[in-house]
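Next up: the structures, one after another.
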Structure I
């Protein structure tokens with residue numbers, strides 16, 4: 001087992017780097033064994049006298065299954081809340097201690113299964129490194145062991161293999177939601193459809209990356225760490241031929257971020273410089289997170305000078321793998337300070353700026369964006385299906401059966417435009 005050395009002060013930092021080199025030098029099997037022992041040590045120390053409540057699982061497998069089924073819905077949160085409340089009655093535990101206990105137990109099941117995952121070894125090692133920090137230094141993540149938080153939901157996904165830790169970014173594999181087309185400017189839809197059909201070859205399966213709450217430096221984003229994370233993702237994509245490419249959707253990809261936070265401009269530039277296709281979507285909601293960690297962005301928003309848009313990125317498989325090869329060439333030849341050859345931005349068929357041309361967020365009558373995002377089926381039923389049924393009935397009664405199809409088509413087009421401009 002590798003000892004965890006101090007992290008405060010210059011000598012301690014030096015030891016941490018030496019320890020990390022030793023971790024990388026050992027085999028993955030040895031690392032899995034060492035981290036598993038750290039989890040057992042943590043459970044045998046802090047939780048030696050912990051009485052598991054009757055409402056909680058009684059085995060590591062039970063905790064693993066609990067986290068595997070844990071969602072951000074109210075039912076999951078309430079269910080976990082019952083366990084936390086019951087544990088508080090019988091034990092004197094600090095806030096977040098039950099969540100940490102659940103994660104450590106689940107790790108005991110996940111670590112032996114790590115080798116079976118269809119991901120690159122570097123991703124597996126990131127999984128182990130995160131587990132190591134959680135088992136030995138959980139205080140490095142203040143407030144994140146809260147079952148009601150997005151951070152804990154992401155950790156539950158990572159521990160149960162629904163998401164994967166790539167370093168500064170984590171990722172999961174999914175299909176692009178078709179309702180995202182409703183959030184794109186109508187003039188951009190033809191170009192986007194061309195990229196989906198001709199460029200990507202479909203919308204399923206795609207890799208979906210996002211900023212990782214459990215990265216080594218939770219409060220910061222670095223361009224070099226961004227590249228390392230995407231290299232790990234690219235190597236995993238290379239292992240799975242069925243994956244068509246990558247999609248990303250975030251306010252971080254918006255062009256206006258470079259003005260409000262120049263140090264974050266690398267996020268968008270990385271995609272643009274390496275062959276990805278970017279298109280603006282709806283105005284980012286207040287809870288998207290752009291005000292967190294920056295008084296400047298919040299101040300500009302309050303003054304009406306910063307209205308970031310969710311921006312969709314599509315990155316083809318061939319372009320991802322080509323970038324990974326160039327990245328490896330630059331790294332292996334010790335030319336990491338030189339930027340490898342880059343693509344130019346792929347131009348959409350319709351060039352427009354959603355901040356200058358009439359777009360969503362200007363004439364919103366009712367903000368149904370949250371409904372579209374979290375309840376897309378209900379949104380489609382209320383906004384599209386019911387009006388189409390009523391229009392079809394009215395046209396059949398007044399104009400005849402032959403008018404139903406053209407009236408329905410016209411209704412769909414009208415609603416499409418209306419919902420983009422007035423309901424988002």
Structure II
């Protein structure tokens with residue numbers, strides 16, 4: 001990377017510290033190392049750092065383990081608990097720590113500001129502080145103030161929001177739709193553009209804007225996508241009441257070039273680490289400046305209700321009595337290709353079934369270990385999907401893993417006590433299920 005403010009000079013590897021080794025931090029650090037930079041990933045959790053040093057990955061993300069192993073072997077990627085040393089030896093310092101929701105829905109910035117304080121104490125020269133965490137507007141100003149209180153060294157704070165989908169994070173980072181850099185400093189903008197140049201060789205844009213606009217852009221994107229999901233779920237609910245087919249409606253909507261198909265899949269609501277907390281954070285941030293964000297408040301309310309739509313169908317089918325009935329659950333993570341169960345619809349469904357005296361036996365291809373710490377101990381977790389079906393009165397599908405799309409239906413019918421399926425992701429054809437002798441419930445379809 002050149003340091004003369006121009007992207008036209010000789011490109012040199014830059015030393016980078018990434019603070020936080022969650023989904024974002026690990027992907028950011030590993031992918032930057034893949035392009036030749038020297039990366040040191042920092043975390044205060046010594047057990048997590050020890051795992052990473054042993055070659056064990058604390059999260060499930062397709063392709064990440066192989067990239068980490070390669071870059072560690074090439075000595076481009078390292079892990080430490082020593083934040084001060086990492087900052088002292090780096091020019092660019094990414095903050096990639098969690099910003100969970102407070103009780104009032106606002107983003108909890110304690111982790112971000114604590115890290116900023118430690119960065120300030122470790123400063124030994126000019127640094128570029130890059131906020132990669134999802135934070136409300138004005139956070140860069142707070143980070144700047146906290147660091148300035150600890151050091152007289154020069155530094156800049158820039159916003160560089162991430163747009164990584166769990167389960168596809170490597171591709172999202174390596175082949176981004178766009179990269180957003182929030183800074184008012186031309187030199188910082190050029191340094192950041194040069195660092196990201198290998199990822200935009202196909203012509204995808206690097207968009208430079210002011211810091212506050214960059215901070216808001218991440219929230220605006222996630223909030224829009226969450227609203228689309230809640231909208232199509234409401235359309236699905238209307239379809240059931242009027243005898244329409246949401247699949248047909250979606251086809252008619254998606255082929256409109258103004259709308260498109262993305263995030264228009266009806267189901268049992270969104271979960272995960274981003275959409276729920278980001279929607280709440282936007283609503284709260286707007287309220288703090290005197291604005292009621294009514295569409296997002298509605299989107300959040302719809303989503304919470306949608307998580308239980310299958311429970312309503314279950315109670316209707318069994319005439320309200322499910323005590324001692326056995327329910328097999330396929331899928332626990334909030335989406336496929338991840339073990340993340342944060343705010344997953346499966347949790348709401350399982351808790352509702354248990355509260356009514358049901359027996360739950362569940363399977364997920366990768367989230368079993370996480371589920372053991374998240375779900376009540378009365379839930380039986382099994383290693384294979386068919387094991388969950390043994391003597392089950394019904395099957396509930398809450399995550400659309402590919403492994404569930406083409407099962408052996410004859411085997412399923414033999415294992416199950418009742419041939420009843422409640423499909424929260426519309427992965428089967430209703431007509432086919434009827435022909436196979438199953439009673440089949442889905443979302444928004446006859």
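A few remarks follow.
- Label whose coordinates, when log10 I(q)/I(0) by the Debye sum over Cα atoms at q = 0.10, 0.12 Å⁻¹, for residues 94-325 alone is calculated, return -0.49, -0.71 (choices I, II): I
- If helix-only ellipticity at 222 nm (-39500 (n - 2.57) for each DSSP H run of 4 or more, over all residues; to 500) is computed and equals -12500, the structure in I, II: II
- Each of the structures I, II was assessed by volume of the Cα convex hull per residue in Å³; the largest value belongs to I.
Quick note: the coordinates plus some simple rules give every number you see, no bench work behind them. Just so it is clear, the model here is predicted, and its values are computed rather than measured.
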